[in-house]
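Throughout, read-outs are computed from the coordinates displayed, never taken from laboratory work. Bear in mind that the values here come from a model prediction, so they are computed numbers and not experimental data. Cβ atoms are built from the backbone, for glycine too; each structure is taken alone.
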Structure P
Amino acid sequence: APLNFYIVYSKSVEEHENHIMQVLLALEAAELKVSGPKSLLFAEEIQFVGHMISKDGIKPMQDKIEAIQNW
């Protein structure tokens, strides 16, 4: 079965490069492939299961908040 996503968090660009390399080497060793067009590298924030995740923390998406407020 395909692995849909991996989230890699690091405190610095240098650390992130190292973490990404470790993940790629582990995937290669397991004979798994990464889809380049589906990959997002070095993002400062991401959307994940209705939340925005960044170095500042995890916050619910505004549209999710509004849906609850307007229910």
Structure Q
Amino acid sequence: MKLQDKIDAQKELAYETLTQAMGALQKVVNYQRELEASLTGPERSKVFLEKREAMKQIQEISVIVEKLEQ
């Protein structure tokens, strides 16, 4: 196997892993939205911040995925 083939295989594995991670984080965000709607006060603020952090992580991963697609 050529070195380029090994590189391409690892890129594909990274792509698959990252897209799965994005899907899992999106589920977390969806659950946090539901939870946030049922809470009030400091608990709601905490969930909101956690949701925002998960959304930021999704964005960061999507940038990497876009680079892998090139």
Structure R
Amino acid sequence: MPPIDVSLLGIFGPENRRIAALTDGETIINALEGEEINGKFIVDRIGFESIDLRFVGFPDVPPETLEIDS
């Protein structure tokens, strides 16, 4: 599995359509649940202060939680 090389900047939008704002250090990425990030991760769930990421190609591996970077 690849290392998680993105940071969560924040979460915005209405409760039924939250958007996660992430960065890989160079680019800001806005993603909805189910979207793929950099060909490595899938946004599994967007909460209030964290998101769960799944790894592309590893469907049986539990998601990793990523909290807002402080």
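Okay, here's what the table says:
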quantity: Among P, Q, R, which structure scores highest (criterion: relative contact order in percent (Cα under 8 Å, 6 or more apart)); calculated: Q
quantity: Test item: helix-only ellipticity at 222 nm (-39500 (n - 2.57) for each DSSP H run of 4 or more, over all residues; to 500) calculated as -34000, pick one of P, Q, R; calculated: Q
quantity: Top of P, Q, R by distance in nm of label points 7 Å out along Cα→Cβ at positions 7 and 31, largest first; calculated: Q
quantity: Test item: Cα extents along the principal axes in Å calculated as 49, 32, 17, pick one of P, Q, R; calculated: P
